[in-house]
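In the part that follows, the structures are each spelled out as C-alpha cells.
Just so it is clear, none of the values below were taken in a lab; they were calculated from the coordinates. Please read all numbers here as calculations on a predicted model, not as lab measurements. Cβ atoms are built from the backbone, for glycine too; each structure is taken alone.
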Structure P
Amino acid sequence: MFSFLRKIKDTNRPRCTALVAAAGASSRMGGVNKLLEPLEGVPVLVRTLTALQLAEEIDEIVVAAREEELVEISHLCHTYGIDKCAKVVRGGESRVHSVLLAALEASPESALLAVQDGARPLVTPELIGRVVSAAARCGAAAPAVALKDTVKAVREDGAVEQTLERDVLRAVQTPQVFEASILKAALQSALESGTPVTDDCSAVERLGKVVFLVEGEEENLKITTPVDLILAEAILQAREEGR
C-alpha cells in the first residue's frame, strides 16, 4: 500500500534536473583542483554528486566541467555509481555561462532545474529535497542560513561606510532551484547584458522573480580554501561518530 502511494506521489511531482557547476578555476586552492581533492578518501565532487544521487527529488544530473576533465569526471561517475548523471558537458567562460550550457542539455521534460555547486560536498539529500519541494510550490527557492558575524559595508580605502542589520541578512547556499524556463531566461539575459551576478538567484531576481528562502544547513559549506577542506573533514568525522 505504501509503495503504491509513493508511486502516485512520484508521478505527481515535477521532474527535476540538477545542474552541477564544476568548471571553476579553484584559484584560492594553491594550484590544485578542489573538486578532485580527496575528502576522507573520496573526491569532493563525488561526495556532492552522491548526495544528488540519493535525493529522491532529483531525476537527472548534468555536470558542467573544464574541458580537460570531462573524461575523468565521467569515469568518476561510473566508478562511484552516479547513474543519474546523464551528461558531463564543457563549461563556459564564466559560472553563468557554464550553468546555462548545462541547463540547455537538461531533459526537456524537467520542469525544475536545481543548480548545485560542485564544491559543496556536505549537502544532504534531505536539504536537496526541501528546496526542490519549495520550488515546486513557488517557482524559485534556495537554502540560506542566518549570519553569525556582524557585516559591514566598506569603501575602497577600507573605511567602514555602514554596519548592516544582521537580523535581516542571510548567507545563501545551493542547491538553488527554479522553474526551468525562468532560469534559462535569467541566465541568458545576464550573459547577454554582461551583468555580474554572484549566484543564480541574483540572475532570476533581475527578471523580477521573487525567490523564497528555506532553512539551510550550517554544515553545507563551500570548499574555497584549504582550510575549508580541514573543516569538511572534521564534519564528516563527526557525522560518522554520531551514527
Structure Q
Amino acid sequence: DRAGDGVARVVAVLGGRGGAGASILAGGLAVTAARARLRTLLVDADPLGGGLDLVLGWEQLDGLRWPALTDADGRVDPPALVRALPSRGDLVVLSWDRGDPLPLPAPAMAATLDAARRGRDFVVVDVPRHLDDPAVLALQAADQAFLVVPAELRATAAAARVAAAAAPHCAQLSVVVRGPAPGRLKAAEVARALGLPLAGALRPEPGLCRGLERGEAPAADGRGPLAALCQRIVGELTGVPVPGAA
C-alpha cells in the first residue's frame, strides 16, 4: 500500500435511535468511495453492533478484528494495518467480531485514526449512540458527521438527545432522514426540529434489506436512493467523480 498524503477525509455516522440505519449508510459510503478508487477504511466503533463485516457480507474473510488490536497505541504503520485487516480492492474494514464484548481503549482508536489519516484517502466510522471515549475521538476527528433519523416523531425526539451529546464534538453535523414516514413527517421538518442541516432524505428501499440478508453490500451496484445519496456525499467531500450504476 502506497503512503498517503495525510489528508484523508474522515466521516462519522451515528443513528438517532436503535435501528435507524446508520451502519447501512456507513457501509454504503465506504463501498461507494472504494468504487471511486479511493483507498477507503471502514471502522466499526460499536462493540455491541454485531460486527460491521456482516453489513458487507465479509464475515468469512480472513483478517484481524478489533479484539486483536485493542492493545494498539502510539503510531501504527498504515501499510501494516491495511495488510492485517479484511479487504477487497480499495476497501478495508476494521470490525468487531461475534465474540465476548470487550472495551475498546481510546488509545487504540486514536492510533487507528492516525494511521488511517496517513495511509488512506477516505475513512468512515460507524459510531454508537452512547458515546464512549473512542466514539468521541472519532467524532472529533471527523470532517463531517451524519445523524441518521427515521421520519417518525419518537425517533426525532430520541435523535434530539443524541444530537445534543454529539454536537459539541463535531465540526460539522448534519441529518439524513430515512423513510417511510408513517405520519407523513417531512425530512425538512425533522431537520428543523433537530436544528441541524439536512444532508439528504432516503426513500424506502425494500430490496436493500433483502440484499443485506444475502450478503450483498449496500450501494454496491450503484443503484437506488442509498447509492445516489452516497455518491453525492462522497463526491462533495472529496471532489472525486463517483460512478453510478455500472
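When semi-axes √(5λ) of the Cα gyration tensor in Å is computed for each of P, Q, the one that comes out at 26, 23, 20 is P.
Here FRET efficiency 1/(1 + (r/R0)^6) of positions 172 and 212 (r between Cβ atoms, R0 = 25 Å, to 0.05) is compared for structures P, Q. The highest value is that of P. Work out which structure the value -0.30, -0.36, -0.98, -1.53 belongs to, where log10 I(q)/I(0) by the Debye sum over Cα atoms at q = 0.11, 0.12, 0.19, 0.23 Å⁻¹, for residues 36-147 alone was derived from one of P, Q. Matching structure: Q. For which of P, Q does semi-axes √(5λ) of the Cα gyration tensor in Å, for residues 12-75 alone, calculated from the coordinates, equal 24, 13, 10? Computing semi-axes √(5λ) of the Cα gyration tensor in Å, for residues 12-75 alone on every structure in P, Q gives 24, 13, 10 only for P.
Quick one: log10 I(q)/I(0) by the Debye sum over Cα atoms at q = 0.21, 0.28 Å⁻¹, for residues 124-195 alone came out at -0.86, -1.28 when computed from one of P, Q, so which one is it? Derived from the structure labelled Q. Ranked by relative contact order in percent (Cα under 8 Å, 6 or more apart), structures P, Q are led by Q, which has the greatest value.
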